[in-house]
Structure formats: C-alpha cells, structure tokens
Structure P
Amino acid sequence: MTSVDVHALALEKVGRILGPQRARTLLQAYLARAEKLALATTDDLHAFGEALGAYGGIEQAVGALLMVQAVLIETAEPPLPPRQPR
C-alpha cells in the first residue's frame, strides 16, 4: 500500500490529457475487467497503464506516463524499517 492516492492520481493525469469523461470511462472499464473497485497500489497503477497501452495512440502514451509515475512513487516511498529480532 502507498500513501499516494493512486486512483485519484490516475484520474487526474488521464483526465488532464484525454478529458475527465474519457478518463472515467477508461478507468471504469479497466476496473470492471480487473474485478477491482479502485486502484489502490502502485502495481494497480502500473497495470492500468499497461491496459491503456493496448489502445495505442495517445492512450498508449498516457499509459506509459502512468507506469513511470508508479515507479517514481515506489522510489519516493521511504523504505520499511528493518524488523527487530525477538
């Protein structure tokens, strides 16, 4: 799990380029196929980006942007502290 709201981030990024209605339509279609209620993790964000790639064109470019964003979020998250032995 990440501290970033990846669902809102995906809607904002896709909506900025393709328009809010198209963003909602694409995301809802993906969530239905993936049997998910929302994007919750960077893995979900990455998978949505991959799914957009199947459309080709500008959707593919936006999908690539989301996959890069997922990696950036993962690298920005602080690492978990090491577990202390009992």
Structure Q
Amino acid sequence: MIWGGLLGVAAVLALMILHDWRAMPSYTKREKTAYGVLTGLGAILAILLVLDPQMPGPTEWMDVIYKPLVNLLEKLALQRSG
C-alpha cells in the first residue's frame, strides 16, 4: 500500500514537471527556483503523509503557532470591553 502511494506521488510529480517544462525557458532564474522549492516542499509533504497519514497537516501547525497570539488578543479584548 505504501509503495503504491509513493509511486502515485512520484507519477503526479513527474507529470507536473513535464507539463510545466515547456514554459520553463521563458521563466527567470528566480521563478524557476521558486517553482523548484515549492514543488519539492509539496513532494516532501505528500511523501510524509503517505508514510504517516495521522501526521498533523499545515492547518494544525498554524493552530499551534498562533494559539498564544489568539489567547493574548482575546484577553486584551475582554479587558477593553469591560
């Protein structure tokens, strides 16, 4: 099952790159680098989710990062309102 998922991720990644390759010569080096980095990060996340489906996704990471800020703002709002 895991090998099928990994092969699926690799196939989708290859199709994406092949599809976008035709337009690549007109891109600047900066755009090509951004495309490569974002595609690589997406591939890594997809592979990790295939290997561990229970892994928290990016939205849960944002909850952990911003939870202290939300709590602080809620306290400030309660103090100001009365």
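Ranked by distance in nm of label points 7 Å out along Cα→Cβ at positions 48 and 64, which of P, Q sits at the highest value?
P
Going by FRET efficiency 1/(1 + (r/R0)^6) of positions 32 and 72 (r between Cβ atoms, R0 = 30 Å, to 0.05), which of structures P, Q comes out largest?
Sorting by FRET efficiency 1/(1 + (r/R0)^6) of positions 32 and 72 (r between Cβ atoms, R0 = 30 Å, to 0.05) in descending order puts P first.
Quick check on the output: 2.9 is distance in nm of label points 7 Å out along Cα→Cβ at positions 24 and 56, derived from one of P, Q. Which one produced it?
Answer by label: P.
Which of P, Q yields 1.8 for distance in nm of label points 7 Å out along Cα→Cβ at positions 8 and 40, as computed?
P
If semi-axes √(5λ) of the Cα gyration tensor in Å is computed to be 27, 13, 11, which of P, Q is the source?
Computing semi-axes √(5λ) of the Cα gyration tensor in Å on every structure in P, Q gives 27, 13, 11 only for P.
With helix-only ellipticity at 222 nm (-39500 (n - 2.57) for each DSSP H run of 4 or more, over all residues; to 500) coming out at -23000, pick the structure among P, Q it was computed from.
Computed on structure P.
Values quoted throughout were computed directly from the atomic coordinates according to the rules given, and no laboratory measurement underlies them. These numbers were taken from a predicted model, which means no experiment stands behind them. Cβ atoms are built from the backbone, for glycine too; each structure is taken alone.
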